[in-house]
Structure I
Amino acid sequence: MKSMGLWNEGDWIAAIAAIALFAFLVVGGLISVRKSEEVVGHPRGLFVLFYAEMWERFSYYGMRALLILYLTKFWLFGDGKSNLIYGAYTSLVYITPVLGGYLADRWLGQRKAVFFGGILLAFGHLFMAYEGLQGATDPLVKQGDPAINVFWLALALIIVGSGFLKANISVIVGQLYRMTDTRRDAAYTIFYMGVNVGAALGTILVGYLGETIGWSWGFGLAGIGMVLGLLIFVAGKPALKGNGEPPKPLMKATEWKLYGVGLAAVAMIWFLVQHQSVIQNLLIVSGIAMLGYTLYEAFKLPKEPRERIFAILFLIALNPIFWGLFEQAGGSLSLYTDRFVDRAGVPTSLFQSINPIYIVLLAPLFAGLWQWLGKRGLEPSAPAKFGLALIQVGLSFLVFVWGAKAVGLAAMTPVIFVFLIYLLQTTGELCLSPVGLSAMTRLAPLHLGSFIMGAWFYMTAVGNFVAGKIGEATGGESGEMSKELTLSIYNEIGWITIGVAALVLIVSPFVRRWMHLDTLEDRDTAKPE
């Protein structure tokens, strides 16, 4: 890593450009909170949420880009163990929205839940900037450093903070639109662009600082980004038009008890993130419990809303397959890129910016495509889009394996195949993630809105844990990554996923009937269920 005195002219130019871009986005966020009913045909509140989520994702993905490298190069964990920790962390990030969504639905309201989550996230990212022993090269000495407990605490704060923020900010987006508004899918795609603008910038700026100057510099910048997002969200409250407020007046004592539940969850997660084997059992037990509760609620409903929940369960069940493959990006694929790809000296973490940059470039095209097809009655159904997403993510690994083997296992993999694997994963993601968010808010009964969104993220959590287990397998028995074994695993999971995708496309017309899109009603005109 460089010291400040060793910066060359290129470093200073890059730093100045980064500061200018950083300032531009801050100004954009401030503009979004000015008084104006609509921006480019959408409610102003969408863009308040856009910028708030953009900065939160700046922090999360910037830190994520460094995490596997930080675990292997600073804390000196083995490759297999690092992938498992990474998978445990990312899976817990997607489990906690169930708690945050439930508390918001019942008592807290989405806006206060997002605010509380933002505070926890800011502290978590700033704690990541604290480093322990710098010079220790013995893994046992390094991992025995008491400062590692601050690292676990930072992860726990980020995990629980994400739980209160992630599902609830997505729900507020849906509340800005009527249920039959044709702009809904486009709105979520625009919102998803905000996610990926932040992800791209965070990966580049946080990753560059962390890898070239110092870990604490990168993690510290992530914390600053989170604080900016929180400030924009607070300043933009009027643009939300009263959406996201508690379902009924909330007593202060009750509100503080709910925040206490959140802090207790931090303590629990601090333990779980260190004991990854417990998480697998937790996922199984809680998954069965969530399924049981969802079915219990479903069978209390009339036929059409009940079948919509069945459609939701079908879509949610596909999450672990897609994200189990997709999330190799921050784990095994990042380590593969670091060691076996001809990077031409580019820092490894920066390659994780490829996916969000593709999203920013392609999301408007997909948003326009869905609207264009929708007006002509040709738009694929949500289940069909999910099938297309699985085909693309499976194919991405097959193309990558072919490219790596084409030049021979002894040679470094050409960097073009890193760009290709991310391209196919990105087009797959655009067929699944924003579409899924829209489907959850459209199909879920009003009284289960945040819970269903939490369940969506929960199954994403399962996918992230699956990703960690796949990454652990690439370490083999020794725990250190093998190129040949990794490519073999990538080939296998690619073909399995394409087979599942074919089945999804076959049954998608039947699942679409469960959605009953022709009888959906708006919240303000729907009869109580």
Structure II
Amino acid sequence: MGESMEPMGASMGAMESMEANRDTILEMKDIVKVFPGVVANDGVNFSVKRGEIHGLLGENGAGKTTLMSVLYGLYKPDNGEIFFEGKRVEFNSPGDAIKAGIGMVHQHFMLVSKMTALNNILLGYRTPKDPMMDYEWARSRIEELSKMYGIEVNLDEKIINMSVGEQQRVEILKALFRDVKLLILDEPTSVLTPAETERLFKALKRMSAEGLTVIFITHKLREALEVTDRITVLRKGKDVGTLITKNTNERELARLMVGREVEVSIEKKKSAAKEVLLRLENVYAKNDRGLLALKGINLSIRRGEILGLAGVSGNGQKELEEVIVGTRKVEKGRLIFNGKDITGLGVRKRIALGISCIPEDRIETGMAPSLSVEENLILRDFPNFSKNGFMDFGQIEAHAERLIEEFGIKTPSPKVEARTLSGGNIQRLIIARELSRNPLLLIASQPTRGLDVAGIEYVRKRLVTFSEEGKAVLLISEDLEEIMQLSDRIAVIYEGEIKGVLEREEADPEKIGILMSGGELEET
């Protein structure tokens, strides 16, 4: 089961191709994977050279993770062949892939939180002396790998006490300990600080130098250009090109990903406005578990600016968003908006005063999936669309059609359920609704997460335009590139505290990274 096997019925041409290209460690030919109603991989051809870092780039939903899940034995392909180290293989499970020398670190880690790093690495490992485990040898081998690749981990620490960056290093060591020849990393930087990302890239380059092959799945253009040797682009389930990294650029990659020219860098003019629109004074708030999530937040947002809030996920961003919107209670402190104390006001009153929000969770809190598109476009605004206590459906439909046209929402009808829209169009719907209220302040929490390159371009342009109209944006994002590109000032949050606020011209990834990890900047 899962053993490498010689091709049965494979074409002589395929074998000759593999023989002629001995430096190719992996070749996936004409891979098709179909789910109900969706062709995730549509005849994909993908080859990787031994010892290279190969980027697999594409929009969300382009088929990247599906293709690698087929390789890793999580899915069975509906058509196509896989050749690994010159032999045709069929993997029925991840165990088969690991046995052949392929490891995968998923976006969501597969670790047991109450166990130590050492025990997680050894979990499921079989030795010739099975069931006996030589822990002294195992620890020595893991420490050797850790030193070789610069992947530092406290092997005796429990996973629950580790940062996400440390957890990722445990996952990588778990794969390396099993002597993998090819390592797949699925969106590995999405949860890392800039310093952790830099450390990861150094480790990957060491692996490549030692002859290990890496497939780096990402949708981030700059990262793909920084760390890879070659890049294969997927679009709508098809491979649309493989490029040598040093010979390409962001614009070409974006065009391949989307199928048209895309503005990859949005210019934001520096705001000169100084008038404070929202001020948080010594604000404390608890999270859903009753623990303090915000600890004395002092923060101001000015008219005409985008204030970026940077930080690793789970450091109080969600609670800060909810405190400003009015869905989370302030335990101590106060909020002053446009000269008025709004600390005790509810959501509707804050909307009426000019506060709108694109929430982090667009499905759960940003919309009502079972309601129609037109109903979602007037959520919390129903009283404005009624006469004498009855809904004015003509007015609602006209309002929806205007917003659908203005914001480019792709829907067959305003009457269809909002759940039928794509992620990008759901985000356009939410933006349309929130901006149609003509607010003074827009909280945009992870506004481009999960969007394709074209969707990201659209959302960023909308935020910039909104701020240039003299209104304010609080941009909460884990995408540091986005924060640095769009923000006039950047505030950094760590464990519920604002560690510092930097003007755009003085901010750089190193400074932000120090603050994101709880450090202090040196006095200059």
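Bear in mind these aren't lab numbers, they're just calculated from the coordinates by the rules spelled out. These numbers come from a predicted model, not from an experiment. Cβ atoms are built from the backbone, for glycine too; each structure is taken alone.
Identify the structure, out of I, II, from whose coordinates helix-only ellipticity at 222 nm (-39500 (n - 2.57) for each DSSP H run of 4 or more, over all residues; to 500) was calculated to give -25500. It was calculated from structure I. Quick check: 22.1, 69 is what I get for Rg and Dmax of the Cα atoms in Å, calculated from one of I, II. Which structure matches? Corresponding structure: I. Given 1.00 as the derived value for FRET efficiency 1/(1 + (r/R0)^6) of positions 167 and 439 (r between Cβ atoms, R0 = 41 Å, to 0.05), which of the supplied structures I, II does it correspond to? Structure I accounts for this read-out.
Supply the structure label, taken from I, II, corresponding to relative contact order in percent (Cα under 8 Å, 6 or more apart) with the calculated value 15. It traces back to II. Out of I, II, which structure matches 55 when percent of Cα pairs over 25 Å apart, for residues 103-342 alone is calculated? Considering all the candidates, the number was obtained from I. A value of 16.6, 52 for Rg and Dmax of the Cα atoms in Å, for residues 311-422 alone, calculated from one of I, II, originates in structure I.
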